[in-house]
Structure 1
Amino acid sequence: MKLRIVIIGGGAAGAWMLLRLLQQGHEGIDIVEPRASLGRGLAYSARFDKHLLNVTTPKMDTFAEADDPLFEPWLAERAEHDYAPRRLYGDFLTEAVSKAVAGKDVRHFQTMASTIRSTDDGLAITLTDGTTLTASHAVLALGNLPPKFLAAGISDPRIVEHPWSLTPGIAQERDRVVIAGTGLTALDAVVLIADANPKARFTLAAAHPLTPPCDRTVTPWADAEHIIGHSPAAIWGMVKRELRQHDWYEVVDGLRGHVETIWTRWTHEQRRSFMRHGARLWLHHRHRSPPPTWHRIEELRTAGRLSLRAGRIHRLTPHTDRIDVDLTAGTLAADLVVNTTGPSLSLRSHALLSVLLDAGLVTECPLGLGIAIDDDGRCRTRDGHPSRIFALGTLTRGQFFETVAVPHIRKHAGDIATAIAG
């Protein structure tokens, strides 16, 4: 019996992995995803129309291949948006997958994977409902790892540890809002709460409280490829010189297309140096806010309803009439606390990955940024050998650095599909 290919995770990464396998003629594919629809994941399950893509519509199709479904013409038939609601990309991807699998040998198991073990001829994957799948290869498309909780062990509806579970009903009548984090997810939380509760006032707290800059379209720096092959320190010097002549938006947008090449040519020590000294600054300028969101945040600042606070939250103490939020310097009283500090970096925070680590089927990358993989996405075992398990998306940050944007996911999914065929 021909063994199947199993994709674990059916968000955007899992959906594009499925599309790439089908495009390359693979047959017999199982996808394990608890949601009823494929392609949404957390990112594109948002139902609030003010939760927007943070890039313009054409950029979602960057580096698309000839037979790829395209978002821009799909959207043009339905609405006009410069920065479309994220749910629309979920609609698009769900529809594209539905069309692609029609008449094909693809099975959707609406559950989760609990274990994977090696067999003589492949892999045995056990699902939480007791089903066991036999596979020649498996692809981990798990999305972001769970967040590190602010108040582990405390159950209180006023403390929202998973920001995507935030609803307008939770926000109503809760006027003093403290948000841990100042990134894009924090801004999305602010916009939803402010829409539901016109009296809400916000404090955004982080060790380095910088909100994302507003996105805009520019002509990218044309000579950015010349920095490929240089050390992080040399590149920083070259970029500083260019910033005297170019708008920083132009420089950053010119660099974006070369980040993976730059990263893969660096040594582990150079990567470590960049993570220590340059990554925060790069990510701040790289991940920008859609203009409608940015303007709403500025309105709240101008009205005195939103402020930034330096310091991490290190303790939450619930009381009947408030939650005391202890920061590095000082205490705030809150009616609602939202955790937007981002996903954990610990592979142990995910049950399946913890099982795979114990079995030696995967191992952590040297920088602690995900799973150790080869250039084609193949996971390395604890003994350093290539395995039959591949990884796609956020788990591969240590190898590629740029991993979450749709164009990168599409490319890496194609590389995995080719490696499986080979």
Structure 2
Amino acid sequence: MHFIFRRLISYGLFIGFLLSVGVSSLVAQESKPVLIGLDGEFGHVSSTSAEAIRQGIQIAIDEINLSGGVLHGRPLKLVEKANQSLPARSFKNIEEFAALPDLVAVYCGRFSPTVLETLPLIHKLRIPLLDPWAAADEIIDNHYQPSYVFRLSLKDSWAADVMLSYLEQRNLKRIGLLMLNTSWGRSTKRAAENYANQKPDISIVATQWINWDDKEDSMLAKYKQLRTAGAQAILLTANAEEGAILSKVMLGLPESEQVPIASHWGVTGGHLPELVGEDFYKLDFRVVQTYSFIGQESLVAMKVISAYNKKVGGEDARSIISPVGVAHAYDLTHILALAIDLAGSTNRDAIRDALEKIPAYSGLIKQYLPPFTKERHEALSESEVFMAKYAPLDGALERQP
């Protein structure tokens, strides 16, 4: 009898041990991080866009993890790699991301040409690509079925329409195009021409192409050619570096030769006013945007502004650098978390499908009803696009009245 009793005790202890191991394994599995990749232009001279995207993702991750994470308790974790805006480096990064079994999606950065080059690889590897900045139409308007690319950002055709409409409202109807010689510039040029073709009062008088190695003498010659062609205003696609060269060239001319500039938002991915100096604010320079934290009083906005400033040591909404990168990445990360839970796993195909099935999300920028569908991989619309200006006191981007 004592022998049987001892056997039962031993058996019970053994079962208890097995159960404890099983529970421990379950807890370990639940707490294993779900990874999100960021392939950004970290290290690019004067660029602030990748850092802004990182901040938006991380603020959202902190909120999600504090609320219990995803998949019944697993935390999200950001893994970032620098591509220096080089497609070859981006290819390598994406391949390395795809090799991580618990990585569910990759965020891209600001440079559309780099993103466009990676689309074949993204679809070969079947890994969701989330776009919080790059604006070329073809990133979403691609031929892949199903498409693994989802954007919560601007697109070039919306930007061109809003910029030209703004100039038209100011009775500036003879427009010169100054376009960066990339797929981004070519995409914006096509969009501007499409707009002008539908507006008999608007004319594109000439186009000049900017190269990344243009110096002030080259930029001055191109600007003067647009003016000679009759341009009353310039529609610009450029990054902060090229925008700074153009601004310095214009400031060296008489005020009568300084025409208004309506700029695509690439210039906001860097410190444009700082690159130019205080005289920058003398120019009539406006830039297209989709969101500004300035003047926002919603609870979500206040929460994001506070979290951002705690991370970077800022003071208020005006301290947020490259605000669209922060805002877009923040909303996109919350939407991704919903898709992960809807998919019920870290399977990338299931998450891609789930991104098309989220019914609604009440975000920072807007109420998404829904964020994406099978037919539409653009979370924003042209109605979110507006013109902004740099404020002289701190360089913050304010909505243009």
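Numbers below:
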item: Entry that produces 1.00 once FRET efficiency 1/(1 + (r/R0)^6) of positions 186 and 378 (r between Cβ atoms, R0 = 41 Å, to 0.05) is calculated, selected from 1, 2; result: 2
item: Distance in nm of label points 7 Å out along Cα→Cβ at positions 58 and 202 - structure with the largest value, from 1, 2; result: 2
item: Read-out mean count of other Cβ atoms within 10 Å over residues 154-161, computed value 14.9, structure in 1, 2; result: 1
item: Which entry (1, 2) yields the derived value -14500 for helix-only ellipticity at 222 nm (-39500 (n - 2.57) for each DSSP H run of 4 or more, over all residues; to 500); result: 2
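Here, each number is a calculation from the coordinates, and none is a lab measurement. Keep in mind the model is a prediction, meaning the values are calculated, not measured. Cβ atoms are built from the backbone, for glycine too; each structure is taken alone.
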